[in-house]
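Since every read-out is calculated from the coordinates, none of them should be taken as a lab result. Note that the structure is a prediction, hence the values are computed from the model and not measured. Cβ atoms are built from the backbone, for glycine too; each structure is taken alone.
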Structure 1
Amino acid sequence: SGNYYPINSRIWIKDSNRQLTVLTDRSEGGASIQDGSIEIMLHRRTLYDDALGVSEPLNETAFDAGLVVRGKHLLIIESSTSSALYHRVASQRFYMNPLATYALPPLSYADYSTTYRQA
């Protein structure tokens, strides 16, 4: 795990012609152990202490089974020159989707408008 670094939103790798970008919906670990490769760690689970800094096993469980981690990844392959534009626009759509919420007010419309009257 010493070669892994936090991925908070995206990781990419590129050559002279193309760029591969992966957008993530949650923080994960990322590495490029070999030239031309990307490795993403969704969840680290060890049954024994691996002597890599935590000093305890990483065995998170849910209902007596191993923890299941689900996430979304958006993969973008684009030219090196235009990739930044594509992954910035895609990240805004990916991370900033509007969330519509609804609730019934405890007051009638007339009482609400009287109580919370705005100038």
Structure 2
Amino acid sequence: MISGTYLQVLAGLALFALLELIYFVLKYKKTIKQQELTINEQKEKLEWLRKTLAENELQSIQTAHEVEKKMLLLNNSIESLNEKAKSGTKNQVVSKIEALQSTRERLLKRANIGLD
């Protein structure tokens, strides 16, 4: 027959093993929750970065289109003024052409700086 002291020691060891098992399970669950929170935060950051990148790209494209429109208008104005210069008052037309050409050059420089 097994003595009472021996049963108490076995029960104590079994209880200790059970408590240790419970401790490790709870610790594991806590670690999993922390990892899930970290993963969710990273997903939110990625989503925000993608959205910001898309907005910046759209804004860049719109700016490029606006610069192109201005360039086309300036080129058209320069061509029409060149035609007028051939037909008449050269001093006024030449000064307008020079002003428009300098504006066009500034726009080109600004566009090149924005693209880098």
Structure 3
Amino acid sequence: AKAVRIFRETVPNGEIGVVLNLTPSYPRSDSDADKKAAWYADLLFNRSFLDPLVKHEFPKELCEILATHDCLPEMQAGDAHLITSSAIDFLGVNYYVPRRVKSQGKCLHTRLLYP
């Protein structure tokens, strides 16, 4: 976000964007648990990057989950505004293979998520 702001100040007529490695998450089976796991995988691996760039907001569900597990990163005043207000001109997508997701049936220990 800071790079976008500095670029715009330095090169007013330039274009700037980002390329993301996006991997669609599909449930491995039709079970509700696998469908839910695929939803979480998409939230973490895709929407956590896409939503701030495209929707100019952080995924509410992800913020709630991270806060519940005391893993929400600390932000300084103005960080959220800087990140969500830094519009890009283009978005590139690297797409290689989909992700098949199977529920583990239990939540991983939070320390594995955020040391």
semi-axes √(5λ) of the Cα gyration tensor in Å was computed and gave 31, 19, 10; which structure, 1, 2, 3, did it come from? 3
From the coordinates of one of 1, 2, 3, helix-only ellipticity at 222 nm (-39500 (n - 2.57) for each DSSP H run of 4 or more, over all residues; to 500) came out at -35500; that one is structure 2
Identify which of structures 1, 2, 3 gives the largest calculated value of relative contact order in percent (Cα under 8 Å, 6 or more apart). 3
Comparison of 1, 2, 3 by distance in nm of label points 7 Å out along Cα→Cβ at positions 41 and 73 - largest value held by: 2
Just checking, which of 1, 2, 3 has the largest value of distance in nm of label points 7 Å out along Cα→Cβ at positions 17 and 57? 2
